[in-house]
1. Looking at structures I, II, which one was helix-only ellipticity at 222 nm (-39500 (n - 2.57) for each DSSP H run of 4 or more, over all residues; to 500) calculated from, given that it came out as -8500?
2. I, II: which one has distance in nm of label points 7 Å out along Cα→Cβ at positions 284 and 324, as calculated, at 0.8?
3. When semi-axes √(5λ) of the Cα gyration tensor in Å is calculated, the result is 43, 36, 23; to which of the structures I, II does this value belong?
4. Can you rank I, II by volume of the Cα convex hull per residue in Å³, for residues 36-91 alone and just name the one with the largest value?
Structure I
């Protein structure tokens with residue numbers, strides 16, 4: 001599991017057991033507010049919190065009734081191959097029930113918890129019950145070549161078939177002996193079947209080098225040729241390795257993705273430490289990058305007391321070498337490429353945060369952002385390194401996040417709303433695009449993997465609360481003149497007013513800036529009726545949320561603050577009393593279409 005489990009404590013009666021489980025696993029306890037006395041983080045609603053954790057890919061151990069967890073995650077169930085483990089533990093600690101993810105660690109967790117509590121693990125997976133092991137979950141460092149055949153093989157064993165090993169057994173259980181089913185452990189690329197499972201020990205490290213922007217297909221063909229020539233199964237490769245200058249090289253990244261293994265990168269000095277082991281040292285390479293060999297050095301550096309089994313081979317654009325370790329490589333040396341996830345968490349409430357954002361946050365090692373925004377993540381941020389920056393420190397914030405990712409870390413830059421709308425997304429790319437003499441970022445920071453994930457923007461949240469004010473053409477204008485010249489803002493106000501757009505005003509006022517909103521109101525009144533509806537939405541998605549409506553002519557600056565989104569309707573927008581209260585909407589013109597069809 002890539003993410004540490006979370007133990008949920010819902011009641012005082014189950015609280016002692018929750019802490020015993022957490023201590024055994026080395027993970028955090030999240031407690032229900034007002035129901036437990038001690039926890040690492042708190043939540044208000046068990047169903048919402050469990051659902052949020054599940055969506056983020058976090059394994060859940062609930063000290064509670066199984067039904068609570070089932071009801072929480074049921075709406076999200078889709079793919080058993082990717083869903084995180086979910087387990088329930090009785091309040092008295094007597095029974096542990098793996099509910100989901102049996103072959104993704106839940107059964108193993110159940111047995112581990114049961115051992116710590118002296119409890120019974122109610123494992124119901126057929127293979128685990130009958131033979132004590134899941135054949136499609138090999139030990140760390142081994143890969144099953146044909147996982148699709150695991151089910152018929154397990155079915156055969158359950159029906160009395162016997163097993164024969166071809167190679168060193170890798171499961172610490174006594175399987176029934178026979179010739180019906182073969183379990184093969186091999187480094188070579190052998191085929192499996194419905195009666196033959198093939199396991200590859202991942203002892204090989206693949207070192208790659210290439211010219212900048214080499215053809216990915218050419219690189220892949222070269223790798224395949226080398227592996228085939230040396231009779232190495234692709235599944236026996238533990239990782240792809242290279243010099244850190246190639247951390248963002250498309251051809252190398254493509255090989256790692258196709259093999260389904262991590263990329264590890266090393267500095268020139270780290271590669272040069274293996275110079276005496278190189279079969280083909282090169283002074284030319286040393287003069288260019290600072291080490292005598294990239295592909296051979298990287299293959300050796302990534303392994304454990306590794307030896308070269310495939311010396312460097314070359315094409316016009318690529319180099320490839322392979323090293324072999326005595327044992328499967330399970331602890332990766334070097335550094336990852338580094339990832340910066342630019343995430344928008346929505347206006348504030350967890351239910352408006354997308355599952356993808358929750359997942360990226362859960363995977364991150366470090367959270368960077370304005371402190372209030374990180375706080376809004378609630379329990380999802382607990383236990384993670386966080387670096388808080390004040391308002392006004394945006395450039396420092398983005399630069400820091402990029403440079404941390406450049407160290408090989410997985411970093412999440414946390415923004416409110418959508419990170420690409422008046423937030424940090426554009427600034428990150430601007431810093432990466434700047435030259436060294438323009439206060440940009442390091443070369444290493446330019447090579448990190450930047451992932452952008454959408455969030456619910458403030459204008460979307462406000463519109464949803466109102467009804468459908470963005471039903472026709474609209475635009476967004478920031479009234480902050482801190483980064484945009486005032487004359488440009490005024491020009492855009494006139495254009496939007498003349499175009500009769502619905503307008504969402506961001507940053508409507510600040511402590512020192514109080515006049516632009518009034519000026520915007522006066523400009524708009526030149527082009528649309530005085531009773532044009534205006535929505536003021538403050539602190540959206542938070543307990544102090546406050547929504548109210550005004551006529552355009554009655555819009556007052558003093559009732560607006562920096563946490564308020566102002567939505568001004570077009571000349572066609574309406575505010576109608578519908579159902580329990582007012583609803584603001586902007587017709588798109590369907591009535592005219594119907595009239596035209598009838599005519």
Structure II
């Protein structure tokens with residue numbers, strides 16, 4: 001059985017017509033639910049009622065943890081190529097629904113009918129567990145050992161002829177996976193499930209983003225650091241992550257003991273703070289980190305860059321005195337506004353409060369929530385309250401960012417944390433000479449860089465502003481007679497540290513220009529005999545407007561556009 005589990009703000013389905021010879025009678029024309037857990041479910045050959053029960057137990061456990069009051073079971077054959085027969089599938093799904101209703105403990109169970117063609121619309125929540133791909137099967141101990149032995153035999157030799165790229169055919173042309181493939185930005189390979197293979201052009205975008213963020217962080221007084229990818233599990237026992245997050249961690253049993261790949265950067269950053277004594281005069285200590293982190297729960301295989309198992313966040317952790325919290329949150333609100341204005345993206349704020357599954361006392365939670373609320377109010381930020389959606393260690397301000405298609409993405413976050421400083425016994429020497437506990441502020445502005453790049457690809461539809469574009473200018477020679485001059489221009493662009501490509505092929509000029517437009521480069525530079533004679537270039541922008549320039553003038557204008565990170569072209 002394969003299930004794609006989605007934590008959704010809303011789900012709605014409308015029946016169109018029966019599409020299978022076996023289908024379920026259904027009295028309504030459709031159904032809808034809000035704040036629900038949606039289980040897109042494929043029943044496979046060999047599945048049984050006990051497998052369906054295991055899946056329901058997992059879903060109920062997750063729903064209770066997230067405070068979700070409804071579960072929608074939705075037959076969805078597209079997850080598997082090993083589907084069971086129609087009668088078996090309908091019977092197992094019926095049992096799945098009945099078992100869920102008997103064991104729901106107050107959670108409402110809905111289901112969509114089997115065997116129907118349906119229209120489906122979903123709005124998925126933005127938290128890290130919003131999407132999980134799961135597989136269930138019955139396996140005996142003998143079969144488990146047999147498979148493990150076969151796996152061990154295969155470890156030494158991998159047949160790369162069977163390893164292939166993820167199939168993204170059939171996706172909408174506006175999807176970031178389609179655009180990424182057309183522009184040769186990135187790919188996913190089955191040998192590294194839900195992890196990104198960055199191609200040279202995609203890596204340019206990634207590096208330019210990091211460069212931009214590093215400049216902003218330096219401007220706002222951050223100091224960058226780095227920590228190991230692995231640590232003894234004991235670290236996450238102290239932090240509480242193992243108790244609250246262990247199902248989403250990669251663990252390694254090694255000669256060095258039980259290790260874990262870090263799913264977040266805060267505990268290891270704390271170890272740097274703990275490495276020496278601090279004075280009240282040295283706070284705030286603002287840290288930034290771009291280390292890779294690893295999360296086993298994410299289903300990047302079905303959502304491209306939006307959900308990956310290996311990711312990088314523009315993570316920041318601030319160690320502050322309690323009297324500094326207001327000023328630091330104000331600065332962070334300014335930083336969020338500053339950065340998203342660069343991308344021309346609007347946003348709204350949400351204040352997320354204490355979840356049922358939390359660390360620490362209600363007293364500390366009330367204090368932290370009050371401080372964040374005060375910071376929002378003082379700075380005139382409108383917000384809505386999201387009850388019980390805070391992190392397990394503290395309340396937070398989350399930001400929904402809107403792209404060019406008016407879709408909301410939960411990206412930036414500011415989290416106030418009294419719990420980890422307590423658990424790690426952090427301190428600083430106050431003005432009174434006594435030891436005091438600092439407060440931690442966790443923050444990410446873009447969040448996962450992989451996810452943000454996916455959002456950005458769809459936001460711009462591949463037409464990146466010049467500072468981010470993998471190729472900033474494409475130089476096109478009209479004929480062989482102008483090739484030498486085109487090569488001179490190309491050399492000048494390279495000297496000016498501009499990202500340029502040269503097309504001096506013998507293809508027809510109309511074809512070259514069409515291909516240049518398809519490449520989505522901000523500028524096409526057309527070089528013919530007239531340009532060569534006048535020692536000029538003809539430049540075409542994205543609006544198909546053409547203008548003649550002297551090379552030094554255009555290079556300077558292009559450099560100014562890039563350095564300003566403006567979304568506007570020179571002309």
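1. Corresponding structure: I.
2. II
3. Comparing all candidates, it corresponds to II.
4. Biggest value here belongs to I.
Only the coordinates and a few stated rules stand behind these numbers; no lab work does. Since the model is a prediction, treat every value here as computed from it, not as a measurement. Cβ atoms are built from the backbone, for glycine too; each structure is taken alone.
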